[in-house]
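All of the numbers you see were taken from the coordinates with simple rules; none came from a lab. Just so it is clear, the structure is predicted and the values come from calculations on it, not from any experiment. Cβ atoms are built from the backbone, for glycine too; each structure is taken alone.
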Structure 1
Amino acid sequence: MKHIKVTNGSTEPYTLAKLRSDNPSVSFPEKPPAEMLADYEMFDVEVEPSPTVDQATQALTERELVQLPGGQWVHRRGVRPLTEAELTARAVDETDALETAKRRAYQNNSDGVFFEWQAGEKTQQDWVDARNAVRAFF
């Protein structure tokens, strides 16, 4: 479980070890109850699961620390649309990945047949068939 300390309206990560260190004259139980922690402005923080996003058009926001109406603190992430720059960068990355995959497919499936054809071990048609198989895949 994560904890925070609230000081003058500001929050900071806080641990039980730090609480004990900051209050050496207090004997805390191994697992202090939430009410006791609240007396020292220390609170449990629940980390909510990340929401589902459409990776093609959305991105997760950074985690935000939010206090709910009942007083519970949560770390939560939101969803935002991708910016034009992010969409463009993804399109470029996908194009580069496709070109790399094509190049590897030709290297793995038709280049060897080409050299075997040149050495007289395969026919030109074998090479054309291997090349066309790669083209058909992409």
Structure 2
Amino acid sequence: MTSHSFEAPQGLAPATYAQRTGRPADFVVRYRFLSAAEGGRSTPPHQHVRWDFLYEGDDPMVDGVHMIWPEFVDAAGHVLPEGEVPAEGAAYMFVVNRERTAFHHPRIRVSAGGFFMEEARKVAECEVTAITWSPQP
């Protein structure tokens, strides 16, 4: 899957993923975008680009990547506005396909590692810091 940005209708402020989906994030991560020298991005990351997610230890060509999208937040947990986001920080993570929650829930745990992906290329590393989904997926 190629990364895409969400475009709000003209004249309207973009909605957060929680507002758009009617549910809170599934988990929270600390992230760090890889530099171009590390094989990462050569341009700054932006809010609402839909990077896919790869679990640490998985091979994107064998195990695939997953539609779990980040929404970047500040230190107080407020969603950052559209535009560039810091190279390091925190993000709320949303499992896009709710039918896949049974697959993801056993794999997501505090301290689990993962990556934001652009196709088969790792562009950021992350670590789960909190689980925020309800007990019933």
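Summary table below
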{"item": "Identity of the structure behind 15 (criterion: relative contact order in percent (Cα under 8 Å, 6 or more apart), calculated), options 1, 2", "result": "1"}
{"item": "Which of 1, 2 yields -12500 [helix-only ellipticity at 222 nm (-39500 (n - 2.57) for each DSSP H run of 4 or more, over all residues; to 500), calculated]", "result": "1"}
{"item": "Structure (1, 2) behind the derived value 20.0 of mean count of other Cβ atoms within 10 Å over residues 27-34", "result": "2"}
{"item": "Origin of the value 1.00, where Cα Rg over 2.2 N^0.38 Å was derived from one of 1, 2", "result": "2"}
{"item": "Comparison of 1, 2 by FRET efficiency 1/(1 + (r/R0)^6) of positions 67 and 91 (r between Cβ atoms, R0 = 35 Å, to 0.05) - largest value held by", "result": "2"}
{"item": "Origin of the value 10.9, where mean count of other Cβ atoms within 10 Å over residues 19-26 was derived from one of 1, 2", "result": "1"}
